[in-house]
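Every read-out reported here was derived from the displayed coordinates using simple, explicitly stated rules and does not represent laboratory data. These figures come from a predicted structure and were not determined experimentally. Cβ atoms are built from the backbone, for glycine too; each structure is taken alone.
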Structure I
């Protein structure tokens, strides 16, 4: 734990993108640092970052805004590091950051982080712990998968194909025929065909959820009492969340139990820091764990809204602040605003008062975080901002979901016209 910057005496690198800039003030207070002692490192640098120290990782040779997986950002960033002195790194994930005594992180780094974010490793531990999870198989090439697909579809009717180490629905697809697999193959680049593939049985379901927790460095687990309902596009691509979830107390108890058990497994494996677990509620009325995100993510933003200035104490594993939550009096929805490749978003305004908005619990906000003068460049999709809105308790799940997608379309059309 780092209490004072002058006591720490090293550089501080902030790898979180601009969505989390509203946390910079509380970060500086918690760690006793000034803004000029922080170096912002990311693919996204909004206009509000103009007066901060910042760097572009070498991958962005012409400073174009490039969307990258957190692990890829870490890998490129690590090339800049000289670990002869202590540094503090605030990042989404510890995977592909070096494991070094001079690198200080709020989340496990090195091979521990890589291992714990591997979906095949997760599946094996789900089975070892007797946690209900979809049957999953590992294939080392698209050809070996193709030769077995007929038998898998005969057994399960539908299957989900995914990569072991990617997130957010990227390179995931639901397959119900050989033609689906061929279309999936065509969507991949040549180098992506040489990676491992996982195939999971498709569980018919109507709702998806996430539970959150903190693994302390001594292996103790703290459950964060924020269970969200995930909003998915085509059942696999994460687009936003609803909180509190539309879910009864018995199922919430199941999610809590499984999240805590999984946290203990992570701790025994050397992991520490924030994590969340994804679940689906099958049409058979059973709750299935599907994957672990041993890193920060979209749900972390909700935790930051809930905890405010205590957010950093939460990430540090402070048990005293965990139960000090003021749950919203209304139901909350957070969603993503999509970007478009090749567009410049220099005219977008940036908002940072997300925590204040949460405390007021009225109306809705939008926060655009990609305000650079450079065009977007990405290979699998991107988004430029976050929107949020509160709903009354009597509003139904169907109504809220309809409003969510209407808001997505509204921002899409507005962006097309104005920018």
Structure II
């Protein structure tokens, strides 16, 4: 039963009792405080069940006692713990954060700031209690699985549609990450292993659901971009086990319909089976900054993984940007090329266009080398500025850039005839 105590102030200093409590009495009318010293506080926490705890730590001598006290509190309660100190001690605060404090202030912030942070902590506790009540109801309705605490397949469509609408209303960025066992894996990851790996690598703000497919899971990552989604994917994939691998599909939230997204993710997981690193990234209109792979490529195994992802993105750029731009220009300049054989060769790491006629042979070539794209134009028999080679970043491969480059190549070819 609630005793009426919302806040327990813990201090061994008489002067601090008056200084802190004089401000805390201005808490909401429904709130009240109790003051205890280090020695007799634990029974109070157990019996009163407060909604926030304030610990006043005045000196380095008291720091070990404060740390032990915080550890004991965390064993019996999950309420916010605010640490109030006389001076800022970096190492002590770092240790206290690891143990589990919610906030830290020095006395120079002033009593008003302490009051405000305390009220925020009380509100946070109330929201958490409300959330637990709703979660309990959802578990009773079988919307949340009792063991995994993921949303169940029965309600996942409604849950994700609701999340999508909320993201749109509040302008929150979100990314879907779909995960399923890799069929080519030497050992198939168990459902239990996948669940435990996901549980240890997502945040409380992320939404996870078990789909109707037995071993497939959808993760909706809140406030996350492509780079952040890659971090989550790599953590999960690396922690699943040396001989057990997963397939993943990433979609940056754009569609308002989960039914459409569901179809994209299902198709993406099939493509992931044949994709580099068993990951398929669904192209979206907002994906105009792919150079994060270049910026973060480092020597070693991680660089090798980034190379594969870079290769996959280059293939997608070829299909969605390079080919359409070049085909449009070939059609536009078909009269100039009427007596010329046009040969196009397309591989995972290059795209080549050859112009061949009885007077001239020329080649336009884009090649992936490491984490860069090399563009090379060659006109046979020439050793002049018409022969050109330069490097593009993946994010620079846009229709205008390719169109201008290839149009220059066509006109150079014409001048050589």
Structure III
């Protein structure tokens, strides 16, 4: 009897650890190795206007390091000057002051990005590299942007700073601003905020400030997103992606006015993929952008892992690690071939290659967002691994993919 119980428990533990009775099938290792290349050697097709890098998780150091690796390549070979991050427009505008040579440290600039998941050594290194590049540049400097809209106080603060720096009267904005706590007054309702924004927008002097007008738009996005979330939380995902696409295209327009023809954006795989949609059919950000500028002008690189120890939030500000295997046959082939990190451009995989049945057909890939890892969530994800796996066709979703064999957890280094 005890022997049977022991066997059942052992089998259950194996299943819970691997998300199945093993780590899934593998693509042919020799064939995979024929197409695998170093990350710093990728080529961007002519006519590309946006290069996007996805991340399979938000809490692994390798995926944060890849932001800098890919950006360096784009800066040095393709003269890309804009980095657009999945973070609030206002937060990135503040961090950009450090990038442009302003006061403070890289850690402080990383903390300004808003999301706690960016308070890491890797993000500080990215911002430091951008700053150092700009110190030796003339007028052709790198700029940090954000395409999110979830922190209204940061956007409002930036709007005040923009107008104050330009010598505009900010009294009307200050009327609903709690300067001591650096946030909009709790007594200020949605309608009052709208009235203030409309009054500011009517000022003739503001017409020449693209940044100020954009910040007003982002504040309005935040209020609209909040309204949708209150009415239907599930519907807010698609609304947010639509707004993020609008903000990305705004950045592209600004950079093209500066004479820069390509921008670089980075966010979760689920946002940047070029054919993704939510259950109700509403398209994700990358799909919207690809439709707007053309598939040939949008070059997107996805990422995946063989095994991850993902740094995810728990209750409050605490975090923990969640171990998972993607069951991605391409990622497993990358691991078996001895490549810690490597890349495959799907356009180069020949039609007669056995690898094509994996690159151009549906396979499982890993995908973990900033999910709050309660005991119940952890149990459900372990029992039902499809919670963190996506059945997708890699070549439909991305133009190329980077595979990380073992993804290690980030370390959140700075307190709030």
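Given that distance in nm of label points 7 Å out along Cα→Cβ at positions 189 and 389, derived from a single structure, equals 3.6, which label among I, II, III identifies that structure? Present the calculation step by step, with values, prior to reporting the outcome.
Values: I: 3.6; II: 4.2; III: 5.1.
It must be structure I, since only it matches.
Kindly point out which one of I, II, III the value 27 was derived from, the read-out being relative contact order in percent (Cα under 8 Å, 6 or more apart).
III
Here Cα Rg over 2.2 N^0.38 Å, for residues 101-164 alone was calculated and came to 1.21; which of the structures I, II, III was it taken from?
III
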